[in-house]
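The next part holds the structures, each set out as structure tokens.
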Structure 1
Amino acid sequence: MFTILFASFTTSSEKIPQILCQKLNDVAILECSTPEDALMLCQQREIHCILLVPDDEFILTQRLLKYIRSNDFYHFTPVLFLSSRLEHLFWAFWKWNCCEFCVVPLTKERQEEMIRLLRYYQQVYLKTHLLQDACFRIGTAKGIYSVPYDDILFIEIVLKKTILHTKNGEYTFPLPLYKVKEDLRCPFIIQTHRSFLVNLHNISQIDKSKSPWEISFFHSGKHAYISRHFKKDFLENASLL
């Protein structure tokens, strides 16, 4: 799971963690208010992105950044500064590589830009880790199956059963939707309906004249659907491909 460390070394009225929880899916958000706690979390967990509210004197901030950039594992971890002080912008880009800067307080436009940036980092992370695990593994009472992600057309939830539709056939197993989503490690298989997860790479056509929108696939005459609730997320994810 994509893990964000939110380190705030100063008092702020911004509700950043709440905003992240509302706007981002499949992320873990860890919070801390001291460099010591931040270092401990970096040692205990794999951190994929850091949101940093610097202290005014920049002393605590430098202590954390010195550790981050001297650690090979975190040398290129994205760091996003959230500050209202322009001198922090100078420090962020001049001395500490691989940093972004967002001016606070967060207007609606700045908030959207921050979320777009974090979604981009999340997609990069997911695509990188996908290379390490190119198969969806399903364990059932009858056996363990490994299905290449590229072979999956869509996943359908019927009552308490999951049907995995592939280019070469179907697999049926008793897993609920939330469990399937936990086990999937693939950025291009997304939820489009309360009963469907769809492989964006295998879509041949989307019929928007129907309600819900109807999805057709290469190598199959079957269909999946995009409900109104998932249209925005679907279009945003499709644009990243």
Structure 2
Amino acid sequence: MKQIISFVLRKVPRKYIQYVSHYFLRIIAVFYYGNNVECPIDGKTYRKFLPYGRLDSRQNVLCPSSLSLERHRLMWLYLKEKTNFFTSNLKLLHIAPELCFIKLFDRMENIEYVSGDIESPLAKVKMDVNKIPYDENSFDVVFCNHVMEHVEDDTKAMSEIYRVLKPGGWAIIQSPVYMYLEKTLEDPSVTDPLERERIFGQNDHMRKYGRDYGDRLRKGGFNVSEDNYLNELSDKVRKRYALPEEEIIYFCKKA
């Protein structure tokens, strides 16, 4: 199974995977029934989650019903426990919307939901994160997860998110962060896809973020809280929801 998933992720364009993956995984879910792990997003339980990853597949990661990964489940818990996302009336811009969140966010009565992406067929608005087609001070909240590592000018993209946020608004802007790196590894001269995959982990990545990721977000204008929320959770909760071993929540606020 993990070899099949890895092959599909590497060879099939993301926009096509988004069209069909949920149908395929509904069938696979039958073979994973159980009560060892639970997805907090849809409440369904399984013997274990599916493996996931382009190169070295991570085990017990992909929920076959919600399509959440470990980072999505952590973000869901964070939104419930530490933000006003479920209690206040908010206008949300969701950049590169994740399948596990789209329908849920769109149905929430307190959320005015806008999704945007440069290529995803599931987004409501076709848009480039470097040129967001909205006026400044338009949104209360912006979500932008695992996008910045794909963007050539990430500082410009971060400043665009800052621009469209209302004063006092907040964003969660997550990217893969390699804590063993003190500074972000990037080299614009690397254009060969195979070389990018070797250096940056994927052939469509522009960089590997290091521990300075928060400082790069601050260059976009944000007040950034680097919240190690994961450490506030018990081992039992981490195991039950199959959360990541290490993840900082980058909570970005517009003063």
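Taking distance in nm of label points 7 Å out along Cα→Cβ at positions 43 and 115 as the criterion, the top structure among 1, 2 is 1, with the largest value. Among candidates 1, 2, the computation of Rg/Rh (Cα atoms, Kirkwood Rh) that gave 1.04 used structure 1.
For the set 1, 2, ranking by relative contact order in percent (Cα under 8 Å, 6 or more apart) places 2 highest.
A short reminder: the numbers here are calculations on the coordinates, not readings from a lab. What you see is a predicted model, and the numbers here were worked out from it, not measured in a lab. Cβ atoms are built from the backbone, for glycine too; each structure is taken alone.
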